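Down below are the structures I want you to see.
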Structure P
Amino acid sequence: MENQILDFVKERVRSMGYKSLYVTWYGGEPLLNKNFVFSLSRKLIQFCRKEKIHYGAMAVTNGTILTHPIALKMKKLAINTIQITIDGPKEVHDSRRPFKNSSKSSFDTIIGNIEKIIGIIPVYIRINVDKTNSVKTLELLEYFQTKGFLDNPKDIYVYIGYTREWTSKCGNMASSCFSNKEFSEAELEFHKMLVSKGFSIGNMYPAPVRNYCSAAGPHGFVIDPGGGIHKCWSDVGDKDAYIGKLGEPLQLNGKFLKWLSYDPLTQIEECMDCKYFPICAGGCPYVMINQKEKIQNDTHYNCTSWKLLLEQKIKLFLEKKMSSETQKK
């Protein structure tokens, strides 16, 4: 399949006249098949050099097998950012993400690996929060502080994220998920924690976006392990959502056109008159296209958190700014 992916990329680059190529290695766990990742990365880099276009990549990994030698290899192959998810302090994370056949702590393993690769590749640590673990966020931050993880955001950047009850299959898990408004409030509290400890935080003020998601554009694709081609990684595993398959010509079928013709201003009437649209772009296209009933049940389901807590966030930004200026004096 390696050569099929390469052929797919070559065809797209040459037919569309791309000036850059960006790859996200995602799973599952991509490092379980690291030889494939490394081999294909080399071929993609060689191709981009030949075509004189920019190449970049990132990887989303659980961090349990991210050793120092692997990190060095990833950096050499232009994987310039790594995202690792930690779901809380040791007892919380280990209960949610245990090793399958070992009593060893996955939390300790990940922390140990992060310590060994600091300065090699920037690491984004994502903390998934919900109603059951958000109260443990401060404890985790304090632990990160003892490890020096908060000292240099260029090496390690910590932020919070949340999962949604994407389908009815979530069962009891759905009841523990935050609503968009609840997550916005949790995010604000998280930023307050960082500021109170004297650390800088990202996303302090809103910025316009040209396109919320590459899935809603003509140039973003997801390739699954079986060679199926998708527009959105939320569709992986759903064969009814395939837009094509490696080795076959990409057809402008109805599934593909659904994404290409996506226009958030025609999806929800409220978006057209919303002053936050330039920094939101309508929110997640997958929700807009496939789960519009969720927006009907909760008008803020797909909105930016800036819309919900703008005044409080601007106030926090100004307080941080004034504090920094005072310290300089």
Structure Q
Amino acid sequence: MNGDRFRNLGVNLFARHPRNPVVTTADLPYPANSVFNAAAAQVEGETVLLVRVEDLRGISHLTVLRSEDGVSGWRCEGPSLVPDPEGHPEELWGLEDPRAVWLEELRCWGVTYTAYSRRGPLVSLALTEDFRTFHRRGPICPPDDKNAALFPRRFGDQWALLHRPTTKGQEAHVWISFSSDLKHWGDPTVLIECRKGAWWDSARVGTCPPPLETPEGWLLLYHGVRQTVSGAIYRLGLALLDLQDPRRVLRRSEEWVFGPRAPYELSGDVPNVVFPCGWILDRATGRLRLYYGAADTCVGLAEARLEDLLAYLRECPAP
């Protein structure tokens, strides 16, 4: 490897906000153990986060936070989506890790989240127009499955979903599946595989925020896990998918581009974790805000320029 390669590493693409962590349990109007892994949206000029909150029992629910600047002054009216074991038995042990994407065709936001059932985690879907009222659609993928995110539009007559099914004793990869009705999913294809050996994403990989449409392809941020003698390390990588056929991976970063380094990322309920579920692009400025769970304890904010991410991916190899 030559020196130019080392000078072009992607670890400086994202810059942490100086006020990190931007959300802690102090921003909630009720007691909780932790707040993390937030979906993100821009709604009526405000930043909306749909955060995962773990209560003092250890059961998670989802809560909406709103802020004018996306950094401070968060307003919270209380839990927004709480487990409903009677109406939705698949939610018995909680709701986790939401991703939200605007579905222009339906004029609403599609929120995929993990429902923690007695039989294991599965993917559920809810729709909302304003993050005040949510309409549960129920499970869309059976256990064991999680880390799901919708594409914002159809391909032909088919919606597309990124998700991470797992089978005990087998590797966990990112898959893509298709549906005509947002309920019944088929045509599953492995999209991004974890890399064996000493790689930073060798243990498992999973989708982070929903894919972002750019002129060069669908920008995908994914998490990769490496298992070490001290435990797991969660870091982030980039990929680019074909605009017309998202089953085609055009580029994939070899290096991780963002990983735990700050004290609030290294220490917490689950140390050495950065885990984003949402990002917001300001198309006027090209600035991207990434909201991520830090050590399963709080929410951090990192920022990047979209053009820098695409320029970096242009130099990455095709799989």
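Each value in this text was obtained by applying a stated rule to the coordinates, not by laboratory testing. The structure presented is a predicted model; accordingly, all values stated were derived computationally and were not measured. Cβ atoms are built from the backbone, for glycine too; each structure is taken alone.
What the table shows:
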| read-out | value |
| --- | --- |
| Given 13.8 for mean count of other Cβ atoms within 10 Å over residues 252-259, calculated: source structure among P, Q | P |
| Of the structures P, Q, the one that -13000 was derived from, the read-out being helix-only ellipticity at 222 nm (-39500 (n - 2.57) for each DSSP H run of 4 or more, over all residues; to 500) | P |
| Answer label among P, Q for the case where P(r) over Cα pairs in 10 Å bins from 0, in percent, for residues 156-307 alone, calculated from the coordinates, equals 11, 38, 36, 15, 1 | Q |
| Test item: Cα extents along the principal axes in Å, for residues 12-59 alone calculated as 33, 16, 15, pick one of P, Q | P |
| For 21.0, 64 (Rg and Dmax of the Cα atoms in Å, calculated) the corresponding structure among P, Q | P |
| Source structure (of P, Q) for Kirkwood radius over Cα pairs in Å, for residues 84-227 alone, computed value 15.7 | Q |
| Origin of the derived value 16 (relative contact order in percent (Cα under 8 Å, 6 or more apart); candidates P, Q) | Q |
| Highest-scoring label, criterion being mean count of other Cβ atoms within 10 Å over residues 44-51, among P, Q | Q |
